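Visitor: Next up, some structures in structure tokens.
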Structure I
Amino acid sequence: MTTYKIKINYKTGNSFGSSNVEDFIEYEWCVLNRAKESLQRIKNHYDFYEKNGDWKKPECETPEGVVWDEEYRFLGLELLTDGGNPFHCSPFWTGYFETLYDAEIVVSGDTDMKVTFN
């Protein structure tokens, strides 16, 4: 069965240095269009985050996928399940030392789309 994952490439670090990291959202989609909608929500969230910050309650309408978490008082991210239900996802690529480079959909489980040689 073919599934789709979203891979995140970003820079992270601390006061002493930084490194480039590749990580995946902890959800696999079976419906490609839902994965694409979630990818767009990641873009919406990061664009909004860069313009408005993470800790100030938005005073304007937020784009799809961007939600204000009243309990923890930060800008949250909502992605969609295969059934179209929203779920909260930690935007681990945001923070003082983080910079998002890109996010992409990766195909899993379909082994005839890549060959590897030793």
Structure II
Amino acid sequence: MISFQTRRGCAELLGELQTKYTLLLWTISSKPYAMRALSFGLGQFFTEIYTRDDMPCLWKDVRTVRADYLVDDAVEYREAAKRYGLEARYIIVSPYGTKEDSPDPLAWARQVRNTLL
């Protein structure tokens, strides 16, 4: 990996969230990939990092890492959370570059801000 692209508005949003929350990264990527990606500037925002190497799981259950909220683009996590009454803790945004994301690339950031800030 020689570069890494973030969503528009990502660093600004993480900076805002960091003033109110302790941020953790929970990714289905491997540990080496995640650490390399974070070395391009986003690592400064996260206090804890969990990868599939650290915590293999079928779905990201916020109780597992003691998180208040999960921001992700995987609708299936919210669906799984419904079984436990946790769906309000899952903020599901449009995946990067999809037809839902393309017309307004900052809609995801507004959605997160409106929910958490």
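Visitor: Supply the structure label, taken from I, II, corresponding to distance in nm of label points 7 Å out along Cα→Cβ at positions 47 and 79 with the calculated value 3.3.
Guide: II
Visitor: Of the structures labelled I, II, which one yields 13, 40, 32, 12, 3, 0 when P(r) over Cα pairs in 10 Å bins from 0, in percent is computed from its coordinates?
Guide: I
Visitor: Looking at relative contact order in percent (Cα under 8 Å, 6 or more apart), point out which structure of I, II has the largest value.
Guide: Biggest value here belongs to I.
Visitor: Taking distance in nm of label points 7 Å out along Cα→Cβ at positions 31 and 103 from the coordinates of each of I, II, which one would give 4.4?
Guide: Derived from the structure labelled II.
Visitor: Something else now. From I, II, which structure was helix-only ellipticity at 222 nm (-39500 (n - 2.57) for each DSSP H run of 4 or more, over all residues; to 500) = -6000 calculated on?
Guide: I
Read-outs: derived from the displayed coordinates by stated rules, not from any lab. Given the structure is predicted, the values throughout are model-derived calculations rather than measurements. Cβ atoms are built from the backbone, for glycine too; each structure is taken alone.
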